[in-house]
Structure 1
Amino acid sequence: MDFDLSRTISTLERDGVALIRNFMPPAMLERLRARIDELNRAERAAGIGFIESEGANQRVFNLVNKGAVFEEAVQHPTVMSIMERVLGPEFILSGFSSNTTGPGGEPMILHSDSGYVPPPHPEAPLSANAIWMLDDFTLENGGTEYVPGSHRMRTNPDPRRDYTCVPIVAPAGTLAILHGYTWHRTGANVTRAGQRRAMFAYYVRPFLRVQENHLVSVREEVWHRASPLLRRLLGGELYLNSIGFIDGPPDRMRRLAFPKRKSGAFV
């Protein structure tokens, strides 16, 4: 794996996208591909597949709930180190999904992953995406496209304008980190055969509302075997003792909020 944390962060801040090549070992890459293929088939067969572009594109959501290999991926140490530098130490998972685009897949609307935030966006990034490339990303097969430097505008693209998009071209096994303000889209798949599979792990600062309501959707057995880190990512821990509590803050928070004076000191 070709990874240097400082270089990755510098590239992300400059371009809005940073690539880490040879990120996935072959065995892990094959496990992820096999499970994504299995889920695509199963959800189509069950009539619950999320299908776009007249059947050419398919998304699978809530991956944490759909295989142990995804539980491993979403808390990968390298990804965690990057997200901590970008979003601070208590970031959480907003959503984890896959996108498989096949021949005839249409380009997505150009957007920012922080598009729900009224512009101008705060100077500090609110979110970032880890893109796991399970197949080669090429200009022809629908690899993600982005507008370099758009993250520095801290706003959303104007749907009435045309922008010059650059494709992310990299081999399977690469990890791409996408700044939360970078304008991007799924590209068009103009090939006659072949597909482009990818996973998108979307992380946010801990005070934001998340895409996937993990506290409701994650299966009981996933919670039981989850590491402390994964439980935090899924929103199962307090933030600053004041966000995410149940039936009031914990006792330690009450003592901080309402100190009592005794013998000239707060206790």
Structure 2
Amino acid sequence: MSAEPVLKIDNLESYYGPIMAIRGASLEVRQGQIVTILGANGAGKTTLLKTISGVMRPAKGTILLNGDPIQGRDADFVVKKGLVHVPEGREIFPLLSVVQNIVLGAYVRSDKAAIARDLEMVFTYFPALGERKEQPAGTLSGGQQQMLAIGRGLMASPEVMLLDEPSLGLSPLLVDEIFSILKRLNTEQDMTVLLVEQNALVALDVADYGYVMELGRIVMADDAQVLESSKDIQSFYLGAVEETQRGQRRWKQRKTWR
């Protein structure tokens, strides 16, 4: 793991019109880590990712990618620098085929041989996409569309992937599958991930480090295992899951993901 963070955010502020959505947020992500951002709806998690990736412009603060400032730059510039954003809600192109959607993720690249290799890598991790590559993307299930969105992000050959609510609207079994693949990509491809996820238990199961946001501020930060055992986190974000069958299953499964 590198001594310096690959992604460093310092004192970031971002607005929706007159409303301050991000209030002096600072965080770090190091090479090969999965870092998660937890928080309730309206905490500012999605806005933070949009500001980092160039979809929104910050009013204040710095965003460093490998030591180079990227705050206020256009999203395509940020992608070329090595940071890709897989948005909430997947945002696929439903009338295009699966393979057309995936290849669009490589629009900033010109290395055709490497693009072809990465396409095969995507199909290796997501074989359901390979089986349906000529199918219109809009006909895929919700879980397959989430896989497609992640696969499209991988085609940019990113150094850092921002992943926003990948479990949204999915069944527990599909959530398990998505996060198992995410952990494999992290382990086997050394993929660095900044993950926003409302399902705190699942996020902390795969993450190395976590931040908690409330009303646009970072209010807590620690190793994922420390946060997972925190009574405050269990009370406000995990909801006493150890008392439910689903919670018991996921607590046990954590050992297989690490």
Structure 3
Amino acid sequence: MSAAPRRTIWITGASSGIGEAVVRACHSRGDRLVLSARKQASLAALAQEIGATDAVLAPFDLAHTDGLAGLVERVWTDTGGVDVVVHSGGISQRSKLIETDPAVDRAMMEVNYFGTLALTRTLLPYMIAAGGGHFAVVTSLMGLFSAPLRSGYAGAKHAMHGWFEALRAEHHNDGIRVTMVAPGFVQTAISLNALTGNGSPQGTMDDATAQGITAEQCAAVILRGIDRNKALVTPGKKEVLGYWLGRFAPGLLRRIARRAKVT
């Protein structure tokens, strides 16, 4: 029995958190890696640490995507094609909406939504010409429902679900597959970097985040979802419960959200 062909997987947000955990898991499976985050040095250090000698480094900032056409062309040429993209780059929020500067809402959209769309849109013609590809999009439970202190973040994540569902419908016959990933609390630095109402980082670890699932557990669920071509995966037992409550008992979920400790 022949071994499965080696895949090329492009991971954004690759230098930390869920993205880094996906990088390590993919490398252990023998996948070829394309690594993206803002800092080239961080990507190079990670590739060296795990021994990914043929990894392609593709640094860029999700908030500034004007140069993506050239980057995608270089990556596609260097790798011979990208099979899977794991969109895990992004930023969160911790502030009441009435106390939030509109610039924070715009940052949520620019990084989480427009930056992710820009890479997807630029890659899409290449994938279609090659016969298909798979986008795994790390959104959040906040893409399925909302909670306090996450207004702009939830808005951006809801928008991602809407856009990628349209992509799934329009390009299914082109071999394009989409897996939406809706984790809840994951043990990463997301709350440390989350923007407060004036745009400054929160700088503290949320108790709920510190008690969440590990990034490695989340990465394992993401890869299973890709392997099984799942439309939606929700890493974590509480997250699964939240998903089903949102579908069948939304009023109860809203009451829980109002009272829940979300930091």
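Coordinate-derived values only; no laboratory data. Computed from a predicted model, the values in this text were never measured in an experiment. Cβ atoms are built from the backbone, for glycine too; each structure is taken alone.
Quick notes on this one:
- Looking across 1, 2, 3, the calculation of helix-only ellipticity at 222 nm (-39500 (n - 2.57) for each DSSP H run of 4 or more, over all residues; to 500) that yields -7500 traces back to 1.
- Looking at Kirkwood radius over Cα pairs in Å, for residues 143-182 alone over structures 1, 2, 3, structure 1 comes out largest.
- Which of 1, 2, 3 yields 19.6 [mean count of other Cβ atoms within 10 Å over residues 95-102, calculated]: 2
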